[in-house]
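Structures follow.
Computed from the coordinates by the stated procedures, all read-outs in this text should not be read as laboratory data. Predicted model only: the values in this text are computed from it and were never measured. Cβ atoms are built from the backbone, for glycine too; each structure is taken alone.
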Structure I
Amino acid sequence: MEHIYKYIEEHATRESEAMSWVAKQTHIRTNHARMLSGSIQGELLRIIVQTSGAKRILELGTFTGYSAISLASALPEDGHLDTLELNDELEDLILEGFDRAGLSGKIALHIGDCKETLQRFRTEMGLTEGSTADSAMLYDIVYMDANKREYCEYYDLVFDMVRPGGLILADNVLWDGKVCQDPLPQDKQTLGIARFNDMVSSDPRVESVILPLRDGLNIIRKK
């Protein structure tokens, strides 16, 4: 499978200099380089944004900023991306990458707990129980790549923050194939992702498909 992935990588659009820099710095300055989206998924994200006409994007889990750059690079002039990251030690690396990509004006980095930040966003959008947000404040795309144990909670929090016809993209939904094992491994990450996949597939408000790209990408369209 690795040789197929290498072939695909060689025949995809090359990553930008800024993204190459982020990838290199991630390997040098962190111990979790495998968490990078990578050039193939990065290009897929960029094309999804470009073809969908998205103007407002929310990302859960910035890590070192590779996927945020991929997403934001396809936004129109008046587009904006909010990206949420828990680890404040990554802030300098993230912001330098955004600056190198010339995207600092389009991306807002929010450091803090993801669920707490989402609750704050919901309050700012006027999303209290039984209320709806101004359509101009809704997101066109939400990209989820944060704590796998909390995917179901993220889904509930962001659902009415997304416009009808908008997308929720969830990364790592195959979890190294663990979600397919029988019996299902009982670690919290696997259980969280398996529960999320079941939740999405049974939700009549959406249509979805899982792409077996890298560690699995669930593409969910809100009806």
Structure II
Amino acid sequence: MNTAFIIKFTPLYITAMGLVLRLCFWGVLFSLIIGLFCAIMRYYKVPVLSWIAGLYIELSRNTPLVIQLFFLYFGLPRIGIKLDSLTCAIIGLSFLGGSYMAEAFRGGLEAIGKIQIESGLSIGLSRAQLIRHVIMPQALAVSMPALGANVLFLLKETSVVSIVALEDLMSLAKDLIGMYYKTNESLLMLVIGYLILLLPLSVLFRFIEKRLRYAGFGN
């Protein structure tokens, strides 16, 4: 194991980790927004919008992220729409993640008993108050395990963004192996990089789940 090689290229891995975090942050943020909107549309069976949300979910979940990125980066310029690599990667992650988040949210919404909704309406809560104070807190608690798994899934999916010319962790490792033939060192730093990103998030979501269960949500 060449420690000098590891020390020399560690800053590049740190830079690549920063890019992965940026992609994950924006991808997860937009995924949550898209997912919540689609889940509410399907849960309340809003005319037309519910059908569009269902079509989007099926399309997104049944096409690989690689294909989506190819379409955004290489297909759209053919019709005059040109996006930079970072924007394509964020849109691709958001498009993919939104469908998974929507199903997680919908599962949480459908877990709420009708008696709670009827009780809320009977004491004079408006529809908006019912959603804010009764439905959403419980739905989020029930959905938390799936939401956490989806966040980790999206972070790992950033490993394919190199096809749109982004220097992520996977791309950096492949480049170093190709230039210096230091396979063991490059892969070791790759694994360590993803562990540094994934383990804290995994621990955080487990902590949140336990706190929610302790507070009485999600039971």
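With respect to relative contact order in percent (Cα under 8 Å, 6 or more apart), the largest value across structures I, II is given by II. Suppose helix-only ellipticity at 222 nm (-39500 (n - 2.57) for each DSSP H run of 4 or more, over all residues; to 500) works out to -25500; of I, II, which structure was it derived from? Structure II accounts for this read-out.
Of the structures labelled I, II, one was used to calculate mean count of other Cβ atoms within 10 Å over residues 141-148, giving 23.1. Name it. Attributed to the structure labelled I. Each of I, II could give log10 I(q)/I(0) by the Debye sum over Cα atoms at q = 0.14, 0.21, 0.27 Å⁻¹, for residues 77-124 alone, but the derived value -0.38, -0.77, -1.02 comes from I. Using the calculated result 2.9 for distance in nm of label points 7 Å out along Cα→Cβ at positions 5 and 165, pick out the matching structure from I, II. The read-out comes from structure II. Please state which of the structures I, II yields 2.9 when distance in nm of label points 7 Å out along Cα→Cβ at positions 93 and 197 is computed from it. The value was obtained from structure I. Which structure, out of I, II, was mean count of other Cβ atoms within 10 Å over residues 117-124 calculated from, if the result is 11.8? So the calculation was done on II.
Assign the value -0.43, -0.63, calculated as log10 I(q)/I(0) by the Debye sum over Cα atoms at q = 0.10, 0.12 Å⁻¹, to the correct structure from I, II. Derived from the structure labelled I.
Matching task: 2.7 is the computed value of distance in nm of label points 7 Å out along Cα→Cβ at positions 45 and 101. Pick the structure from I, II. It would help to have the intermediate numbers written out before the result.
On the way: I: 0.7; II: 2.7.
Going label by label, the one that fits is II.
Of the structures labelled I, II, one was used to calculate volume of the Cα convex hull per residue in Å³, for residues 53-108 alone, giving 76. Name it. Source structure: II.
Tell me which structure, out of I, II, gives 4.1 once distance in nm of label points 7 Å out along Cα→Cβ at positions 181 and 205 is calculated. The partial results should precede the final answer.
Values: I: 3.3; II: 4.1.
Source structure: II.
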